[in-house]
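Some structures are shown below for you to check.
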Structure P
Amino acid sequence: MSNTEAVGRENFVVIPESAQPVSREEGSYRLAYLTAIISMLAADALRDTLGQCRAGKFGEKLRAKAAEPIPYDAFADAIKHLTCMTFYLMSYEQGEESPDWLADFLASCVRAMDQIVEGTPVEHIMAQYSHVSGHEVYLVTPTTLMKQLNFADLSDIAGQPLSEFLITSAVFRSQILNFGLTQTREHIEKRWREMMAQNDMVLE
């Protein structure tokens, strides 16, 4: 089965061996860009999920629960968790034939989250998935996150938008990864400025 068949999408980007950063400094630069971008997208996905719940899309009980304020630390921790699992999916979706350096690079992106966001250590986040593999993450991560955000018995329903995000963004993830590893710094910095102008990074 090809990578594109595995994720059920066309236009999936398989990262070539030639995309490996040529130096430690270069790898660190690209790691910083990717962790920032994926964290931003994770925050957007969480805000969208809460927005749908607060709009009453899943019923009055969930609307009322979503209207309750979420502590800053809890939301930041959720961003960290979702970012880590997005990097995991990036690695998994590249397939068993992907370059060894790519798995190491993406694992470094995950580990770097402990330096970027306080809260639950990455080691503890990943330990929650010891019996989960591959695209099971699509269902497990949203439910786990919504429980952590205090949605308890409503977590399965509340997590539906997050599940949809993870399922439908496989191609987008591969394109982001390819951009971050293959584009020039000039293009990366231009894209970063554009995204920052469009996103105020306000936490819930």
Structure Q
Amino acid sequence: MITLPISPKHSVGPLIIALTAIIVFFLEPAASDWLAYDRYALQGWETWRVLTGNLVHTNGYHLLLNLGGLGLLWLLHAEHYRILRFLKVFGWCCLGTSVAIYIGSPDLIWYVGLSGALHGVFVWGACMDIASGVRSGWLLLTGVAAKVVYEQLGGSSSSVAELIQAKVATDAHLYGAVCGLVLFFAMYGLRKPAK
């Protein structure tokens, strides 16, 4: 029998992110104007956008896709979550993704969505699986690496871009994934993480 990780320590962190993204969605269009990652606004010292841009979405389909991804991460790796730990990992992945976009992708002027940070949390969770002796973590890590390489070489799905009414920011996925890996090693190095 499959049991869902519904205890508060495993589920409150992702739930906070999901509810925040939903609230931000209902504050449109002002949310995009004030919260989206916008290179020019960042140059004007609107630095909060490196975090808040990850919570804004282009439309309801974009939000639902990202919430589905968040739910999948919760199902896959909730045993590694504690409320503050999850929020810290998610926050650092948001920050790392946005800063990397700013430095490494100067042509990307405007970015919204959870997907970059979710790639980071996914990689972090897969590394936690591996460190905890869960062999499927290697499969997850290989899968996300293949996805990111495929996107870098071949671009994103045109049907997803049409659905979300925006170009998929594949660089954000790459930066998020790298951020998740760096964050795991910064937190735990090569030692086994405590439960």
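No value in this document is a laboratory result; all are computed from the given coordinates. Bear in mind the structure is a predicted one, so any value in this text is a computation, not a measurement. Cβ atoms are built from the backbone, for glycine too; each structure is taken alone.
Here are a few things to note about the model shown:
- If distance in nm of label points 7 Å out along Cα→Cβ at positions 44 and 164 is computed and equals 1.6, the structure in P, Q: P
- Relative contact order in percent (Cα under 8 Å, 6 or more apart) - highest-scoring structure of P, Q: P
- For 17.8 (mean count of other Cβ atoms within 10 Å over residues 108-115, calculated) the corresponding structure among P, Q: P
- Ranking P, Q by percent of Cα pairs over 29 Å apart, the structure that comes out highest: P
- Computed 18.1 for mean count of other Cβ atoms within 10 Å over residues 60-67 - originating structure among P, Q: Q
- A value of 4.3 for distance in nm of label points 7 Å out along Cα→Cβ at positions 28 and 68, calculated from one of P, Q, originates in structure P.
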